[in-house]
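*Asks:* Given below, in the form of structure tokens, are the structures.
Values in this text are rule-based calculations from the coordinates and carry no lab data. Worth saying up front: this structure is predicted, and the values here are computed from it rather than measured. Cβ atoms are built from the backbone, for glycine too; each structure is taken alone.
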Structure 1
Amino acid sequence: MGRVETFYYDNKIVRDFALATVLWGVVAFLVGLTIAIQLYWPALNLGIPYMTFSRLRPLHTNAAIFAFVGNGIFMGVYYSLQRLLKTRMYSDLLSKLHFWGWQLIILLAAVTLVLGITVSKEYAELEWPIDILIAIVWVIFGINMIGTIIKRRERYMYVAIWFYIATFFTVAVLHIVNSIEIPVSLLKSYPVYAGVQDALVQWWYGHNAVAFFLTTPYLGLMYYFLPKAANRPVYSYRLSIVHFWALIFIYIWAGPHHLLYSSLPDWAQSLGTTFSIMLIAPSWGGMLNGLLTLRGAWDRVREDPILKFMVVAVTAYGMATFEGPMLSIKSINALSHFTDWTIAHVHIGALGWNGLLTFGILYWLMPRIYNTKLYSVKLANWHFWLATLGMIFYAIPMYWTGITQGLMWKEFTPDGFLKYPIFLETVLQLIPMYIIRSIGGLMYFTGAIIMVYNLRKTITVGALEPEEKAEAPALEPLPADYKEEPGNYGHRWLERRPVQFFVWTTIAILIGGMVEIIPMYLVKSNVPTIASVKPYTPLELEGRDIYVREGCYVCHSQQVRPFRSETERYGEYSKAGEYVYDHPFQWGSKRTGPDLHRVGGKYPDAWHYNHMQAPESMSPGSIMPPYPWLISDDLDLSTTAKKIRVMQTLGVPYPEGYDEIAIDDLREQAEKIVASLKESGIETEWNKEIVALIAYLQRLGTDIKGEKNN
């Protein structure tokens, strides 16, 4: 036993992240409830840009993932890391910079997303200055965590810390690779990747943002807080080793399962499917390790709301990680993709795994750092049942709508015609389920409000202990002839060598991404060129940027899959070579409206004009909100020339010096659309945003002519 040292845990930073978790959780749930209602009550869009479903939906996902869950991760990490390593955090200054930097990122995201400033890549919508800020703040967090691990007083790193390490290094790699962009201006950039390559990189990031932001850090929290709350040791140390290494190695390969039956090469799709199915084993190993930790404590589970939250959270993790691999099987994915089935699936994870575990940790942690007892166990139980039932009332209707959508889209009459050729027919069948879904969301939100009250009363009764005194022996160097105790596993050698642990973790998570992404750039046959595919004209490019700004990708896909039901409905299936000039890609992940990849030439210009101004005038019963500002707002031409130059840098073959005449070409094309509209009795000017959007929509799918169902 070495000399005993006295030190102090920093509870203030834990308190700050805990309060931020509660605040942003309420915001995320409120925005989610709003957009759930907008789907059956379009009037709630209010006819203004900042309240449209298509702008609020990315705000909701970012608030839920990076604001609510993100702050929850840091709350748990800062509390557990200090106690597992028997030391204060490496730097109080870095802790404060991390906290305030992260809140600044959240505020900037909230403002820019509702303003339509977006890259449009799911879970990575933020523009380049915020991406840089995210990287800086993440590195600050990493230095603080690594510094704390290095100066530890505990020789061995506990399993929770393994998951924290994997989270830091993997998220850093994912964010940097996916966020490589060339700026056009302070608030606009284009990704360096295009089309199929962009889709692969994005869903390599998107899937692993779920894996390494919503899963691995929360597994670390589970391994710490569940045993603490149950006062039981983790069920199996050996299982935790297998769980960790298998999970982080396999997870990184699974991203392509988001792109099954798409224009992605078959070999990449097959890799995604194979490794996704393999994920069941380590995922369920972790779930069972958590649940079996409660052996002998099930009587307490019935009485303790904290354990109830944690048990249902771990169960939801098991459900989501079984369903995910099942949805990666091609025959199932053919039915589920682009439907609300996926929405149900991700919310089992978000509401159940992340939400309920966070609530349980908050109820366990806050009374301890405030030296008091939870104000009301009864209110915590009420919260548990509202949250659990709310999740059920949310998910079951979405499973119902997802299967309904998939079957209706594919159904043919005995004569061989689509039974529901008008897409809106399938949407209107879902409205009752959307209403029930919003009731579930309201229950979940109400439970969160009860938690706010309960925690506030708890804080009022107690008093924060900002500097919690602790004692531990100093960590002394091991003798040169030291050997592990008999019965210990070889993994213990690695657990006391953090640098080697960092290296092996990074190698494990890099392999899958490199195998999938590098061949997409080195092997030209993965993206065959098509001679008839030409770059967008300046007007079409501006229209595409408006399409991105308004979040049209949230409800519309641009990927016709090679199914008879889709080619009959939309036209020729999509080819990889059609997207070579798409920075970023716009394949989408959900069809609340029809696919638009072959919409060019399907309707006259006047139809698009009226559809954006008043959707119900063209599609009676439509739940799409109107976009009247597109009719009145002038097109911003100040960066058009710069956009052409950036596209040239990215390899788009515009002629040399084309940027100097781009606006002249833009106006010439716009005047033709204005003339077309005038023939239909619509008066407008060439420099209105609606004209550019019409130009883009009329271009879609016209490089390759296919049969279209009218």
Structure 2
Amino acid sequence: MPFTIDFLDDGRVLEWDVTADGAVPTEVTNYTPRFFVAPRSPETEVDLTPLQRLYDRHPDVASTEFITRCPGFRRDDTTVLAVDVDHVERLTALACQARQLPTLPIGDVACFNVDFSPEFRYCLETDLDPTPTQELSTLRFSVPVAETAGDSYSEFTIEDETITGSPAVILSAVQTALDIHDPDILVCSTSEIIPTLYAMAHEANINDFTLSRWPDVEYQQLASQSTYSSYGRVGHSPARYNVPGRAIIDESNTFFYGETNLDGVLDLVSRSKKPVQELAWASIGNVLTAIQICEAHDRGVVVPWHSWRHEFFKPMGTLHDADRGGFVFAPEVGLHEDVHELDFASLYPNIICSRHVSPDVIRCPCHRDRDDVPELGYAICDEHGYLGDVLQPLIDDREAIKATIRRERQSENPDQDRLSKLEGRSDALKWILVACFGYQGFNNAKFGRIECHEAINAFAREILLTAKQQLEAGGWHVVHGIVDSIWVVPDPAVDDDQRTPLDVLVNEISTAVDICLEYEAHYEWVAFVPQRDRETGALTKYFGKLSGEEKFKLRGIEARQRSTPSFIEAVQRDCLARLDATRLPEVVIARLERAITELHAGMVDVEQLVERNQVSKPLDGYTQYTTNVAALDRAREQGLTVHPGQNISYVVVDDEKTSRDRVALAHEAPETYDPAYYETQLVRAIESLLSPLGWDRTDIRRALAETHELNLTAFTGCELD
């Protein structure tokens, strides 16, 4: 099966198959992408014949015909106008003309199957599975950050080998590597490597340089760079490029390849019909939508270009009840012994499947008086919705993969390569299942509906309350619960012989709610961290020691944050081990004091103090001169472009300054740092550990200021150095 597909300017399509003898292209000359036009509403009758006559005269239209399709999961089959286009790049412009014909009332017609990505469209319309039948070969190109400022490279890394020198030297090394490895996938640290290498070849008059497997085309630009906002966070999408015959994976613009691996990517390729290159840059929602579109296609349902689903009428009381998220039991701040964590397996996807929640059956007109959704009174039709058919195979397959992983790990000689592949596939499915709930409330979702989002939350709240009640009735005390997880400890008011074993309660609750409650972990202790400057617990900030293991589970604290310098992370983890061994804040303070001494003595490697933060605005959009802004200012001075949504790495060298000299960028290899600044960061990290014990920043500073000696017995169980 083809692993990548190229569209040439003359309308030809190249399908690239990987064989034992290398990649082989197949030319397709008769592909005509198709879109549809239909009445927007089932109550509206529109004569589409004038529009057909207009399209039949258009030079970019190959043919038209009237066929029967379903313009939505809630609609019956109807007659729609199918328009076949000569080239995929002309399709959107032609679709726009359907809404500009003077003889058609504005707003009465809608277009379908318009905004598909090219390779996905091709696979969908030709019923092609883009999953490669042979293993794909890869070759990695990367350049240091400092090299991205210019139009040429003087340092270039191919796999693990770094080449320095003139453009001719670098281009020769690249061409040699391509000839030797003949990779199917080029993994690039930045997509700008593609046009830059060609620009270097042009400047150096090297005419035989090429990354392409098709001699007539060097490379194509598929999309320009853009900045976007999603769920309150700013992101940056770099320009995308295509090299005929090879797939490009841009490490700066790939979610699934970064969060899983190539096996995870290929698993989703087979489910979404998105070839490797498109899958690599696609978002979670994009891939989920593709899987849904495949289901719609199989059912003869066409996909709306722009979503126009209105929200159903609701009384004020229902609006109030529906506007709630998952249920949360605020964590009891402090350090708790003998803690057990229970999780509902894939709670939201399983709610969708077990309760038959789907946009096409929620609040159906045939069961108006039925009260199927708790608190909200929504009806759910007895007819099976499409969303469960999309998600159930993902749930079942992930459970099977997880079971295989468990068996492999328990074998005498676990196959690490096989485990890596299985874990990549499991993680890829996990992300799709995580997103399926939130996507129902996304206003641009092709098939989402806000009532589904509300219903899923309502069911989840009822399930968690049911679990809490049964656990408490069985002699357990809930110390924290959030959405699909519950942490419990033995209720001290209940005698041990009167307490129901957790495994019994887990089975009873699973049966009661028809979703599997799993025993996730047993902790020797768990500490729930308070919110900063408040006494209430932070919902997702805790740490604990797993029972019978020499490791900790961390959530939300500095050691889990990507921006935290490695030195501060190491000190926090060391202090955590000492806290586990002694339960004495004074021992933690002693380790903190030594770390501060090392900082002020200049004993810390500067590379261990690099911060990596995401940029949320352009430089001119900031009103305060923070360290991030100083780093952006310094980057601009050096000709480096850092877009909102991208990361910038730097070391704070003098926090007292109010200019770009406040920081040094990581690639500048600074030799100094500001010890006072990093001391503050250290104290903040240790406060996260000691705040569950009632210590705040003031207490830590006071303890540091005092001079006292600790008895050696305080360090029992700790490694002294």
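*Asks:* Here semi-axes √(5λ) of the Cα gyration tensor in Å, for residues 280-431 alone has been calculated and equals 40, 18, 10, so which of 1, 2 was it run on?
*Replies:* Numbers: 1: 40, 18, 10; 2: 34, 25, 15.
Structure 1 accounts for this read-out.
*Asks:* Separate question: Among the shown structures 1, 2, from which was the value 38.4 of mean projected area of the Cα convex hull in nm² calculated? Don't jump to the answer; show the numbers that get you there.
*Replies:* Working: 1: 32.3; 2: 38.4.
Answer by label: 2.
*Asks:* Tell me which of 1, 2 gives 1.00 when you compute FRET efficiency 1/(1 + (r/R0)^6) of positions 112 and 640 (r between Cβ atoms, R0 = 41 Å, to 0.05).
*Replies:* Numbers: 1: 1.00; 2: 0.40.
Traced to structure 1.
*Asks:* For which of the structures 1, 2 does the calculation of mean count of other Cβ atoms within 10 Å over residues 8-15 return 20.5?
*Replies:* Working: 1: 20.5; 2: 16.0.
Comparing all candidates, it corresponds to 1.
*Asks:* Moving on. Which one of 1, 2 has helix-only ellipticity at 222 nm (-39500 (n - 2.57) for each DSSP H run of 4 or more, over all residues; to 500), as calculated from the coordinates, equal to -11000? Don't jump to the answer; show the numbers that get you there.
*Replies:* Values: 1: -19500; 2: -11000.
Of the options listed, only 2 reproduces it.
*Asks:* For mean count of other Cβ atoms within 10 Å over residues 16-23, which structure out of 1, 2 has the highest calculated value?
*Replies:* Working: 1: 21.1; 2: 13.9.
Once mean count of other Cβ atoms within 10 Å over residues 16-23 is tallied for 1, 2, the winner is 1.
*Asks:* Comparing structures 1, 2 by FRET efficiency 1/(1 + (r/R0)^6) of positions 144 and 560 (r between Cβ atoms, R0 = 30 Å, to 0.05), which one has the largest value? Please report the intermediate quantities before stating the final value.
*Replies:* Working: 1: 0.05; 2: 0.65.
The maximum falls on structure 2.
*Asks:* State the single structure among 1, 2 that was used to calculate relative contact order in percent (Cα under 8 Å, 6 or more apart), giving 18.
*Replies:* Details: 1: 18; 2: 11.
Only structure 1 yields this read-out.
*Asks:* Just checking, which of 1, 2 has the largest value of distance in nm of label points 7 Å out along Cα→Cβ at positions 136 and 616?
*Replies:* Values: 1: 4.8; 2: 3.5.
Largest one: structure 1.
*Asks:* If Kirkwood radius over Cα pairs in Å, for residues 32-439 alone is calculated from each of 1, 2, which structure is the one that comes out at 24.9? Could the numbers behind the result be given before it?
*Replies:* Values: 1: 22.6; 2: 24.9.
Checking each candidate, the match is 2.
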